[in-house]
Every structure is written in structure tokens, then in C-alpha cells.
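So, here come the structures, one by one.
Just so it is clear, none of the values below were taken in a lab; they were calculated from the coordinates. Everything quoted here is computed from the prediction, not taken from an experiment. Cβ atoms are built from the backbone, for glycine too; each structure is taken alone.
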Structure P
Amino acid sequence: MPDGGAREVLAAVAEEFAEFTAPAGPAAVDGPLGWAGYDDARVRALRRSGESESVVCGVGRVGGVSAVLVAFDFRFLGGSVGTATGDRIEYAFRRARETRTPLVSLIATGGSRMQEGMLSLRQLQRIARQSVLLREAGVAQVSVLRDPTTGGLWASLGAGADVVLAVEGAQVGFAGRRVRPPAVTDDPAYTAEGQFAAGHVDEVCALESLGEVVAEWLRLLTSGTPDPAEVPRALGSVELPTDGWAAVTGARAASRPRAEAYLDDYFDLRREIRGDRAGGVDAGMLCGVGLRGRHAVAFAAQTGTATTPAGFRTASRLVRLAERLGLAVLTLVDTPGAANDAVAERAGVGPAIAELFGVVGGARVPVTTLVIGEGGSGGALALAAPERTWIAPDAYFSVIAPELSAAILKRTLEDVPALSDQLRLRPQDLLELGVVRGIAAR
């Protein structure tokens, strides 16, 4: 389905829409720079698109949720941003902030408007400031990258949102097609799918399903509660291990329920965010927001693999998002430990863990943790709430994996089972030591 412009995408996303009264545009002949022919170009753009500017702003309802909507029309001078465009977007952000209404931007643009020079480029600063003010006010912001989304609007309005969605096959990149090096003009990096793979986009969807996806995200982002998340029920064995090594082998069993099973059991609806926004993605760290009953809960869940720096940074991003929007947080711990290879060291695994420790420890929203499998050292503890951590009966939590403990203490592999007992890593040991608040029940 082709993208038919601002009004068409608004109709596809919103059940109703009321446009804001547009601020007056530039009165100068041929714009603020006196660019010869600029007035004529705007007249042709109006005839082509039916719009008086490249953006249409107003308030509507999306899936029953009221939202301020900012929709670009690429048919108007390539969806480019001039001073009048900036006026409209700034007004939309101000209305969203004053009314505490989430803002959704439906972007299709080639970037800054050449006929307005540096005055056009400076609109990016205006938009970025409005985005920060909306974030500080605790109001959700979702961006949708249509085809194309290039230039400064991708690097401000698009990438600056809490959740970034993209339409399948859309061209997305800071460098537009005409300004890229010829050798990489058609590189997949400049696509919605390429940006998703790199962790810069949270979700890619078909244009036909855009309304449903945006509606679900708005419902999730606006349904927070100050109450802590409930502790998930245990899904695996409820028998407590007889010794430390039994606890370790039980947690490592292939048949043990993993994070996906716990999330499916816990939530009625959930959607995921992706990536650390620095080019890193860890498939072993699932982060997002889910609906449990009437309330939304943010989640970060390890899936049993060694967590990479990108995984820790994505979890930090998730907790910060939850803080801004007043969402309780649920974390599921299941990792043999942090990735410890040279790649992880170069990518900053230490600073990434330190960041997550700080974000979780200082969170202004309640964080609830359940250890569902392996709890290996600092890579596990970084995701655990200091005061609200529980453990499943078929899980363990340890200062380090028993095998690595043996290596540190210069013991042999034959000593590992005995060391497992000495480490007191069983659920009942951890409860007695005061490390966890309780053992989850079925």
C-alpha cells in the first residue's frame, strides 16, 4: 500500500482528528532568504498535496487514546522543514505538554529546506528542545518513520522519541539518497530493516497494520501505575534442590522454562523495544512494555545467555523510559554471567554494567525481580532490584559460577560440586541469608 500523504496516514492511524489552527507563515517575498522562485514552488506544492505546509498537526484518537499527531506530507517540497514547519511542530509539542497528551509523529521527509538555509537547519534545535521538555514532563512520544525519513528530522524528531517505529521498506538514514557516497547509495543500512538490525528502530511494521501497532503502544505507554509489579508465578519445578550442585544443574536444564514462557504467562499483551541506540543489539536481553490486567509494566528479561554490553545498555534505556512514564518495572534474571570476551571488553562491558547498577539502584519507580534460572555474578546482579528480588525454586544466584570459583581458588573440576554447597547458592540458602525476599510459588 503506497503512502498517500499526511491526510491518508492520519486516516489510517486515527479514528478521529481535529487539526490545529496553523500559525501564520512567512510574510517575506520568496521566504526569509529571498530565494527566487520559492513562492512559486510553494504554490505548486500546495496544488500537488492540498496542503499549505509540509506538516499537518492536530489532536485525534488512536485506539481510544487521545494523542497529538504530527503528520508529514512528502508531496509538499519533499516533506522538508522550514520555519513555518518548525512553528507548527513546536505548537504541537507545547499542546501535548500542556494537556499531558502523548505525541505521535508520522514522518516522511527529505530533511531541511534549502530555500531557507540555516534558518531551516535551526528548526532541528527547536524540535529537539521541545522533545526534551516533553520527556521531562513525563509525556510519551512515539515516532513513525515512513518512506523516506532522512536528514535532520530522523536525527531529531524521529530518533529522539521514546519508541521508534518504521514502515516496512522505508528509506531511513541521516544521509539522503542524493548526498550519500555513490558506492553505498543502495546499502541496506539506509532502510527501516537495516536500522532495526542495528538497534536504532524498535519495531518494523506494514503500513496496513500501522494503526493497530501505534494504538497498542499508546495504550501501553499511558497505563502506568505507581504500584510495584507482582512477582510472577514459578513455571518450572517447585521442588527445592537438595544440594548446591543440584541447584546449578537444575537451572541449566534445557527443559527449564525461559524468559519467553514467563513473559507470555505474565502479560496479556506486550511489545518490545530494541537496541542500545549506539549500534548494539543483544538478542538475549528482551526489553519492552506489557499489559497485565489494566496496568502496564516495563520489563527487562535475560534469556539464559551471557549478557553483552548492548544488552545492559538496552536494559538501562528501558528503566529510564519506565521512570519517565511512571511504569513499574519487572526484571527476570537468567544469565551465566556477563560476556567476558575481548569484544565485550572493547565494547565497554564494565561501564555498561556500572550504568545498569546505577539506573536500577536509583530508580524512582518500583523494580521487582525474579531470578528464573542462572544468576551468575555481577552480570545477573546488575538487573536485580536491591530490595525486591525473589527466586524461582529451580534457579540459583551466586557470586560466580562454581566452575569459575574453582579456577579462582585453584581447585580442580572434581571440587565443583562441593564448592556449589559452600557458595550457598540454593534458593533456600539465599532466603536464609537475606539475599532474596522469597521463593516464588506456582
Structure Q
Amino acid sequence: MGTRPLLERHRAVMPSWMNLYYEDPIELVRGEGRHVFDSEGRRYLDFFGGLLATMVGHDIPEITEAIREQAGRILHTSTLYLVRRQVELAERIAAASGIPDAKVFFVNSGTEAVETALLLATQYRRSNQVLALRGSYHGRSFGTVAATGIRGWSATSLSPLNVTYVHSGYRLRSPFRGLDDAAYVAACKEELRTIIETATAGDVACLIAEPVQGAGGFATPPPSFFAEMKSVLDEYGILFVSDEVQTGFGRTGAAYFGIQAFGVRPDAMAFAKGIANGVAMGGVVARGDLMDCLGANSISTAGGNPLACAAAVATLDVIRDRDLQANADHVGARLRAGLDRIAADHACVAEVRGMGLMIGVEIVTPGTTRPDTALVTRILEECRSRGLLIGRGGLLGNVLRVTPPMTVTEEEADEALRILTDVMDKVAAGAAA
């Protein structure tokens, strides 16, 4: 019987476009550290982390206790009242952002966070023109879908924004692919200037960009990419918004916020996902004058509620106290090296890329750059059968996403690599048969 009855109920009342992983979807009912258990008692090594939201692992005592303690006091008050934990959390994020005179507004998700950032930028600049990167993903709402540069995630062509897409750091399918780093960045920079001069009315509100593209398959640009792109934005007075929903709080290993690794200070940053380790939480940190530019009243009924803020403060404490940014850097390098070895032995791997504990493995038909989504499906199924959960994504749906919680150990990384090696050997042998 398994999960079949629940699956049938799911299909009866949930949207058809809400996809589930695996031929036989699983129900996860419990977690411990980097492991989760399904409703039939099977144990898995979790290397997808609730779509990167389970930032530091499952059932972390400090976070569980903070949630329990706050739940015993009060769950909700709204932003119409002072919330001590909200103020404490905002102070920490503002300080870590490096943005001058920073202010913070809390919401409930990454989509809401990006919507807020776009609202601020368009109001501040009095323009609905926005630049976004090709291959980007910014959310599922009306405005954020408009700024999303992946066809598979664009539910509608209607938009409150006038969006123009510019070149990103995804080099595998780029016409600039053969260029070295410096020449690639120069080409992207020149294209940005050309787009602004020819495809916009000039008064662009902002460029929004993910430092490492999440749903886009962890496309990672050369180190100088964002600094050079921002130099063009500065010439035109265009704001820069960094979408840190997946890259924030040390997951990249290289910096607390992903954009900081590129030596760039944005005007605003949207964050969410792992900040509260899976409890619904998001927000925007921005320059004070940018945050204060709204002339109408605005609130967030549940944004920054006491329970979510308690979870977020505890999560940031765990990241700091256990030095998890350094762990993401160290174990991420170990994972990357192992995945590079797998790539060297398997012609179906076109590229391994990413930063820290955000690693993408692009799967193609050997000898080509044609995406092999069927092979990706088989790899995910085989990993699941061996007790490893990973994700998928990419512009064409052909990228494996390897994103364990930041508390992952060397031993767990090695276990995942052994499973992935066995799986890749098996599927390669099957393809050759």
C-alpha cells in the first residue's frame, strides 16, 4: 500500500503543476541531523535540505528549544507591536550586510522578499524597468515570475514589470563560452551597456541577480563578474539587488552573503530559506533611504513573527558558534573534488560548478551538450534507492543539485560520494548496454 492512498488524495486536492519527486513519492516524517526518515521507516542521507531551507540540519537542539520556549509564550502579535526578537534579528542582519545605514523588513518567504525588494527599487527610481539575468529564478508570484529567466518556471507572460534579460555567469551554453575569464566578463559588461542603451528607456530601476543561480543549476560567474557589471549600473544610477535566498548566511563558504565573495556591496538584499532552518521567514535588508522610500502604509501581518524570529536567531547562533561557514567551505571543497573525479570518469557529466555547499552537476548526452533529463531522473531514483536524497534543476532540468545542510561532516560527504559513484557507474553501464 505504501504512500499510494496519500498520493491519490494529494492529486485530488493539490494543483497538477505542483510536482513531486520520484515515481513513488515519499513522505518524510522525521529528521535527525543530516538524515531523514520516511513514513515507512526508511532512512536517507539528506543532501537537498528541504530545498536548501534546512540550513543547519534536522532536530538541532538549540533551534528546537528556542521554538518550544517561544511557543510557550506567544506565537503571534504582528508588526503593529514591538517584537524584541525581530529587532535583535534585524540588528544582526543589518550589521552583517555591510550596507550603510541598513534597515530590515521581514516577510514570510523568498518570493515575498524579492517582491518587496522590487517594490522598493521601482518606487525609489520611479520606474518599472528591471534588468535580470538569463537563467535566474526569483519566485512564483506575479512580479517575481516576471523577473525569472527560466522558461520552465515562467507561468505567465503578463507582468507588472518591464523586464530585460542580460547575460549571466552560465558559460556552458553561452556564445562567449570559449573566452577566458577576463574576456568573458568584458563581453558580458559590454552587452549590459548595449542592452541599457538600446532595449530600455534608460531610467532602469534595478538589476536583480543571484550570486550563484539556484534553480538555474548553480551557475557561478568569474570572480570579477559582478564588480564589472555594477560599474556599469553605477554609471546610470541603476540600483543593484542581490537575491540571497539560497546563498545567504554562509552556505557558499566564501562569504556570509553570497555577493560579498565577489567584492560587491549591493543596495538591497533579499533573503529567506535557511535563515530560520525551515520555519517560514524571509526579508529584505537595504540602504535606509531605499527602505524608507515608500509613501504609503505597509505592514506584514505574520512577517517577523515571534516564533519565526526565535528560530532565526537560534539558527544564526548555531552558524556562528559552530563556525559553519568554514565547514561549508571545507566540506564543500571535499565534495567538489569528489564530484570532479566522478565527472572525469563519466562522459555524461558536462560540468561541475558552484560554491561551498551549493554544487551542480550538469548531465548531458556524452559528446554533446544536449541535456539528458531522462538520465537525471534515473540518477535521482537510484540515489533514493541507496538512501541518498539530492535535487535537480537547471535551465533545462538536467542538473543534479547537491546541497547538504551546513553541519554536514566529512564522513557524510564521503558516503554521498560513494553512493553517487556507484549510481553513475550503474547508469553509465546501462546506457552503454
Structure R
Amino acid sequence: MSDRTSAREAVALVTGGGDFAELPAPQDISAPDGPLAWAGYGDQRRRARRVTGEAESVVCGTAWVGATRAVLISFEFGFLGGSLGEATGDRIEAAHTRAREEGLPVVSLIATGGSRMQEGMRALLQLQRVARQSALTREAGLPQVAVVRDPTTGGGWATLGAGADVVLALPDAQIGFAGSRVRPPDADPHAYTAQGQLTAGQIDAVVRREELGATVGRWLALLTGGVRADAAPPPGGLGDTPLPATGREAVRRARSAARPRAGAYLDAYFSHREEITGDRCGGTDPGTRCGFGHRAGRTYAYVAQCGTATLPAGYRTAARLIRLADRLGVPVLTLVDTPGAANDAEAERAGAGAAIADVFAAMATARVPLTTLLIGEGGSGGVLALSAPDNTWATKDSYFSVIAPELAAAILKRAPEEAGTTADQLGLRPQDLLELGAIRGIVP
């Protein structure tokens, strides 16, 4: 198979070669040379049809992807560079309409150079049309997964691609709003690759061809498997310690390198899971893991802090996850564990306050059930932003404080060696939190 897959080869990659029921194509009533009477455009289209065997730059239909039936929109790059014209818009609109009528998720297999030059503004206007269809499908509570192939640029990336709920990419695919012929001559080529976009937090994963069908199938099963589920039950504690006698002991245990971390809790809780990556604003935070997991026949979304200071990108990714779960009706579990939000100058420049505020808002307005387990350090608003009101639990080897004891001592103008005494006074032990009404319970 060539590096650039055809539309039907891409369909076969995600369906495993299963049946693909092509949707009836809307009638193309455009003039032979298009709305601009572009000389030779009709001949170009006829040649493209002869070479590719396709009537337009997209092929749309329904198929089973794993155990989930979905609507597939697959671009044919060999047809005038997979460009979007009026007939392309007709087909994409019909595909989204069918998805909403039948309550099916949408999988877009994208390979496009953008809008079709030979149709001028009539082609560019298709981006508004496509964006509207995607938004209507989003409002209907149906998930959208994009598979970005080589190349994906222009409006196709800025609508069906970057606008999807989950964005996967094939290795080394060219991805970017600016196509290769319109970029600045000194532009870093890595920024326009799948790997570069992953590093920048613009896509969720780079997936090898042989794993694409299974990966998309798992995502569709997860994104459609949690509607109307009850609140996620809090995980059981993985540590084997009694309740701490003092505040300073609680802090010491929570900071112990031997304490179970978020990864262990996720592995114990879910039978399998998939993660989203990045804040879609150019940042990622390896200390904040977000995704969807399967447990006892149901899907739950999760946000898990991994014990490091949480970056603004981590909070923005968490807010993105919570809002997606809320729209799809999937309950959310948060595992909170951080000494606090990152407080260096770079974090301030990256909008720490606004990012934390956005998480507070996402949690406050979520309509799905929220569950939180405090599994380690609980420093300040950096933890509270991700804590479920009235449904936050704690393990015995955790603490929750208005701020880290050392910082509290500094605020109170105490000597650094008084941090332990300050910890004892802050009421941060799990049993203190329960008595104060800050948590619902201590998990066994």
C-alpha cells in the first residue's frame, strides 16, 4: 500500500475490510466548469473520476468499526487533492444528517489540500457549511473521531479535523492549516507533521496503520458506552497504612515515593482505557492524564493528576475532557494529587489563573455525575478545581490543605523549620477533612 491511502483503502483500514454501505450521493447539478466557469475545470473533474474511480473527493457511508456502527466520511486525495467543493459539501452534509437520524457517531478519514480553487468563494463557503453540520452533530450528543491522513491542510483540518472530539493521525502525515505551498519559506517543517502536532497538543495520538482499526473501534465503544450511567464508584485505596496521627505524618506519607500513584489506580480501576492529549492551545502536561475507560460494562471519563505541579495545559486538557464527557453523558472520575498548580513565571504567561477558572466552571456546570478520590497531595485550589462538590473521597495516605504547609508557613511569616508545626495546625489529615465536611468519606 502506498504512503497515501485512497478513500476506500482508508475505509478498509478502520473496518478491517468489512461491509461498507455507501450513502446515495446527492445529485450534482453544478455547471460543467463550475460556478466560475473555470476553463477546463469540467475536464479536470472527468479526468479525476477516470483516475480514481470516484465521482467526488469524498466517499460517505455506514460501516461497523469494531462493535460500533458509524458513519464514515473518507477523502480521496487523488480527486483534485481531496479539495472541498460544493458537491463535497453536499455529501458531507448528507452524511452528518444520516448520523443524526440514526444516532450514529461520525468518523472522518481526512486527506485534503483544502478548498477547491476552481470554485472560488463558493468552495470556501463550504467550510461554514461543514462546521455547522459538525456542530449540529455535536449538539445531538454524538461523538466525532477524526483520522488525519497525509496530507491534511486548510479548511479540512480546521473543520472536520481539529474540530473533532478525538483526533488520531497516521505517522508522518502532513498536518496544518497552511499547506506546503503557502507556508513561510523558513517555517519549521516538523511543526506540520503528525508528531509535531502531537507535541503541540493539537492531536491525541499517532497511530500506526496496522493498529488503526482496533484503536478507532475502542474509541467508538468508549465514547458511546457511558450514557445515563450512574456516578463512578470511588476506587478503593491501594495503600496499606493506618490513618496518620499528625498533620506532618500525613504530608510525609502523601509525599512518599512508595505511595501508589495515579497510574496504579487507573490500571486497577479500568479494564481498558484510551487517553486524549493536549489542550488544543499549543500545550501538553505529562503530569495530567485524561481519557475514557471501561469498567464493569460502562464507560467513565477520568482526569488523573500524577503528583507533579499541574501546568495550565493540564487544566485546559482537563476542562476539555470534562466538557466532552458532559456532552456525551459520560460520568467523570477525577484522581487528584498535586502539591499545587505550577506557579512559575512560565505558568503565569501561559494563563494559569484562566486555566484553573475554566476547570472550576466545567466542574460546576457539568450535568453528569462527578466523583473524586484524593490519592496523595492536595495542595490548594490546584486540587479543589478538580474536586467534585459533595462527592470527594480520600485515601488514608493523602492530605488536603488550603496550601502546602511550607507555603502556609511562609505566608504566616514563620521560619521554614516551622512547616511541620503548621501542618499539624492546618487540619489536613483525612480524618480532619471528614470532620470538617470537606470530603464525603475515607475509602478502605
| message | Quick check for you: by distance in nm of label points 7 Å out along Cα→Cβ at positions 58 and 346, which of P, Q, R is greatest? | response | P
| query | A value of 12.2 was computed for mean count of other Cβ atoms within 10 Å over residues 154-161; which of P, Q, R is the source structure? | reply | Q
